[in-house]
1. Please state which of the structures 1, 2 yields 0.90 when FRET efficiency 1/(1 + (r/R0)^6) of positions 6 and 110 (r between Cβ atoms, R0 = 25 Å, to 0.05) is computed from it.
2. Given -14000 as the derived value for helix-only ellipticity at 222 nm (-39500 (n - 2.57) for each DSSP H run of 4 or more, over all residues; to 500), which of the supplied structures 1, 2 does it correspond to?
3. So if we calculate FRET efficiency 1/(1 + (r/R0)^6) of positions 102 and 150 (r between Cβ atoms, R0 = 35 Å, to 0.05) for every structure here (1, 2), which label has the highest result?
Structure 1
Amino acid sequence: MQLIFYKYQGTGNDFVLIDNRQLLFPKNDTKLVNRLCDRKFGIGADGLILLEHDAKHDFEMVYYNADGNESTMCGNGGRCIVAFANFLGVIQSETTFMAIDGKHYATIQDDIVDLQMQDVSTVEKHENHVFLDTGSPHHVLFKEKIEEFDIKKEGAAIRYGAPYFEEGSNVNFVKKISDSEFRVRTYERGVEDETLSCGTGVTAVALAMHSLEETKANEISLQVEGGRLQVSFQKDGTTYKDIFLKGKATQVFKGEITC
């Protein structure tokens with residue numbers, strides 16, 4: 001099978017995007033997804049995303065981790081598929097679409113995508129970390145010397161350790177820059193390594209920092225290895241609402257590969 005694909009990236013978090021409105025892609029072939037995402041033997045990406053029809057919304061997003069397994073919500077992937085849908089002419093400047101965690105709203109202007117995330121009502125504060133789910137599970141902790149440690153080793157130890165074990169959690173290491181700015185490095189499950197950016201991860205960090213009273217701002221800038229993202233939100237009682245993840249999402253290239 002000859003497969004036409006597009007490569008997109010959002011602050012260095014890169015994805016294979018496929019227009020699957022004709023349902024031709026073998027969605028249960030985890031080995032194929034893994035091979036397409038492999039940086040040595042395939043296209044190379046942190047994940048693969050299918051754009052499909054949805055009866056009530058503009059389209060549906062189906063997301064796979066680089067290991068080949070369908071996964072939870074990916075924020076940067078959500079921003080990239082909005083840019084892809086705009087490129088295909090499926091949407092214009094705004095959209096509502098379905099993902100595994102429900103309906104999302106987004107706007108796009110040039111290459112800037114502003115994606116609404118799901119409300120978050122629970123932020124678990126532990127002695128040395130915070131845990132919350134922003135569409136995907138995230139463990140958040142401070143790391144002062146954030147430039148100088150083995151993130152793959154330390155991230156994997158937390159990702160596979162108690163209480164997460166095989167199901168796992170993404171792990172975000174954070175350094176405070178100012179009241180409204182933080183630096184973040186993320187170990188992603190499914191990729192099993194550091195990624196240059198994680199959209200649900202920086203969203204989790206922004207909410208965690210606000211919950212810990214490390215910031216009073218409701219619009220926060222996040223420095224990631226691949227650039228910069230913004231997260232804005234409103235707090236209503238114990239629930240964070242109107243959460244938006246904003247940043248660039250750009251097409252890198254189009255290609256064709258034999259499957």
Structure 2
Amino acid sequence: MDVGIAGRIALVTGASSGLGRAVALALAAEGATLAVAARRQAELETLVREAHAAGAPKARAFALDLSDAASVAAMLDGVRDAFGGVDIAILNGGGPKPGTCTSLSLDDWDNGYRVTLRCMLQIVEGVLPRMRAAQWGRIVALTSSTVKQPIANLALSNSFRVALVAALKTLSNEVARDGITVNSIATGRVITDRLRELYPDEAALHRAAESEIPIGRVATPQEFAPLVAFLCGEPARYVTGQTIGIDGGLIRGLFG
């Protein structure tokens with residue numbers, strides 16, 4: 001499907017691997033110009049070459065540390081200097097430190113706020129002016145199934161990802177008449193560096209998937225990316241303010 005975003009400028013954070021990388025390549029295949037940002041520059045440069053081969057007319061890598069507000073600001077300035085702004089923003093990053101409410105320190109909570117919530121709101125603040133001026137924009141946050149059902153030992157993710165989804169739901173109402181859609185993805189278990197961090201025993205991960213996920217396995221990033229690309233396109237212009245689960249049926253709630 002041609003989703004009508006050829007020539008649009010797409011910013012993808014956390015793009016050096018996993019979900020961010022897969023989404024970046026899906027947008028490249030739709031003809032979007034890419035600004036890809038992460039800490040690992042060597043991986044980003046490889047992604048830039050692959051994005052060109054996939055169909056992106058232009059692609060550039062930008063250094064980004066989501067825990068550092070100055071780094072976020074410098075990345076946004078660099079993207080504006082290179083491309084004039086952003087039409088599509090994919091908000092993605094590694095999850096905050098694992099831990100329980102009783103084991104985490106207040107410093108851990110402060111850092112979780114910065115890397116999971118504040119940095120994403122800073123990016124939104126940076127990209128909205130161009131979108132509003134153009135009367136067109138797409139914001140998609142790659143969050144977690146924790147926003148629908150808390151996961152043990154992930155107190156920071158359970159808390160700040162919900163806050164991000166709530167903020168973006170509120171924003172979606174504020175900018176809908178500016179031609180901007182805002183949606184979130186509640187990601188289930190997808191093979192990424194983050195999942196391997198949480199489940200260092202990969203055999204145990206697959207056993208858990210077989211018993212807990214109705215589809216019976218974890219997903220690949222490539223199974224995740226097409227829906228994100230669709231939400232960024234013209235056919236999805238009436239879809240906004242939604243939190244859509246991609247989890248193989250993991251969340252059992254009626255509206256999961």
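Rule-based calculations on the coordinates, nothing more; no lab input. Since the structure is predicted, the reported quantities are computational estimates derived from the model, not experimental observations. Cβ atoms are built from the backbone, for glycine too; each structure is taken alone.
1. 1
2. Derived from the structure labelled 2.
3. Comparing 1, 2, the top value of FRET efficiency 1/(1 + (r/R0)^6) of positions 102 and 150 (r between Cβ atoms, R0 = 35 Å, to 0.05) belongs to 2.
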